[in-house]
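Dropping the structures in below, format is structure tokens.
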Structure P
Amino acid sequence: MIENALVLDGISKRYGSVVAVDDVGLVVRQGARHAVIGPNGAGKSTLFALIAGTIRPSSGRVRLLGEDVTRLSDHQRARRGLAKTFQRSSVFGSMTLLQNVLLGAERRHGRPARVVGRHAKPAVEAAEAALERVGLLDRAHVRAGLLSHGERRQLEVALALAVEPQVLLFDEPTAGMSAAETARFVEVVGALPRDITVLIIEHDLDVVFTLADRVTVLHLGAVIADGPPDDIRASELVQQIYLGTPTGADLAHDDAEVSSR
């Protein structure tokens, strides 16, 4: 069994003299709920793109489930078990929820994606199971354009789940959500089976400290801390650089607010 779902070894991304990601090493264990946090400009979104395969690193390696995928495209990584959601919604508003999820499910089951016509039974079953997992099966035939922002995010999770990923990436998934929508998202992700490894890049510390069993902190493109959530919460360096020097009691209070939502 592979112990590490994702390993970054000395990953850097440079744009001329600007270093967006600087020699990052990251290990995400199989079945983990791993979060990456950092202030604006820390390099989080660039790191996400490097992991997803939408941009190539200037140096370093990316290993997915034991395979070096550094030179592989995002589509090739997807076929090897990596799924992702982005900050901006990527659903088709004129299509129903089921039609949206079927696009991914049919590709996973070896059929060309289609909007109309007959769909393979395994793909339909996979799409319905994904919608049920995120709590949207009862709205399967509603047009996606009628969903709230939070529901669209839930649909994107269903889209990712329909391809039966082994590693699932979330890029700032709760941005723009209300407190109730955020709580629902946390519930959905928290209920995912442990055979799916989750890496979440997130600005909301309430979400991070509720979901994550390990946290990596970026600052100016480099890793400044990595460890269990309690250690990150207690780190003076993290408080100074990222958290605006709150006390540990303040962070504990923030964490408690999530539990009460």
Structure Q
Amino acid sequence: MILENENGLLLMRHEQLGERDWRSDPCYKIIFSPYASSKYQTPQGDIQIHQNEFFIFNPVDHHRQLQAATEKFLIEVQPAALHAAAEQMGIKKIEPEFSFMSFRHPQIQQWMSFVRDFLSLHETSSPSINQLFLDNSLTQLAMMMLQYGPGSHQTEFPTFKSKGSIDVVIDALKQSYREDWTLDQMAAVARMNKYQLAHLFKEEMGLSPYSWLQMYRLFRSQYPLLYTQRPILSIALHHGFKSVASYNHLFKKVYRKTPSEFRRIHGMKN
């Protein structure tokens, strides 16, 4: 099934799930993996999108599908639709660059499940009903991408409510993210052993506790990086990184560019 209008496109199908040709689309493309992992190739490296995760390609990102499991489900959102949503939400950065990472968020997962179920039940509905549904869905998705999609417009790493013990740890990490946390210290906050914490945290959040903390530090650093002239070394150390090298390394992994390049492209002078 393919539905499209001037604001975007929705595609759901169960065939042609193997390798495809290279693409470079002038839109944001959010790809879901509702059943199992899917895999995409980019010039910067392969992307594995695990079950219940999503990945957002930025406009003109070169990519090609290597493997989709059981179902291919994606939505394209035109930049103008995302800009309109950003303006209505009061977000300064109306041309966000989403990070080079697959992510999970229960709100987007619930939205995805609802849309898939609706389409399955109303596949033979009249074109006008499907177009109305697509219009509303694209508006909702644009807002959720800005709220929950990790990118250059964020001042914090997107989070969500989880099981009680994990929420306690996350609250503690947020309050003291500049501190040099160990897994033992995190486990003490959760009142469980470190192996239990590591397993439960990864299961709930999709990241290890330390990886989550590093991502939180990076996203907290984005505002001063983009909207002040503070030295990058100062920003890195102030936000809990042990060195500017570790900060640069993570930034390169998340955005495929250094903090200096990120600042030059997205900073306040632009």
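A short reminder: the numbers here are calculations on the coordinates, not readings from a lab. As the structure is a prediction and not an experimental result, all values here were calculated from the model. Cβ atoms are built from the backbone, for glycine too; each structure is taken alone.
Summary table
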{"quantity": "Value 22.1, calculated as mean count of other Cβ atoms within 10 Å over residues 45-52, assigned to which of P, Q", "calculated": "P"}
{"quantity": "Winner on FRET efficiency 1/(1 + (r/R0)^6) of positions 189 and 229 (r between Cβ atoms, R0 = 35 Å, to 0.05) once structures P, Q are ranked, highest first", "calculated": "P"}
{"quantity": "With relative contact order in percent (Cα under 8 Å, 6 or more apart) derived as 25, matching label from P, Q", "calculated": "P"}
{"quantity": "Which entry (P, Q) yields the derived value 19.4, 59 for Rg and Dmax of the Cα atoms in Å", "calculated": "Q"}
{"quantity": "Among P, Q, structure where helix-only ellipticity at 222 nm (-39500 (n - 2.57) for each DSSP H run of 4 or more, over all residues; to 500) as derived comes to -15000", "calculated": "Q"}
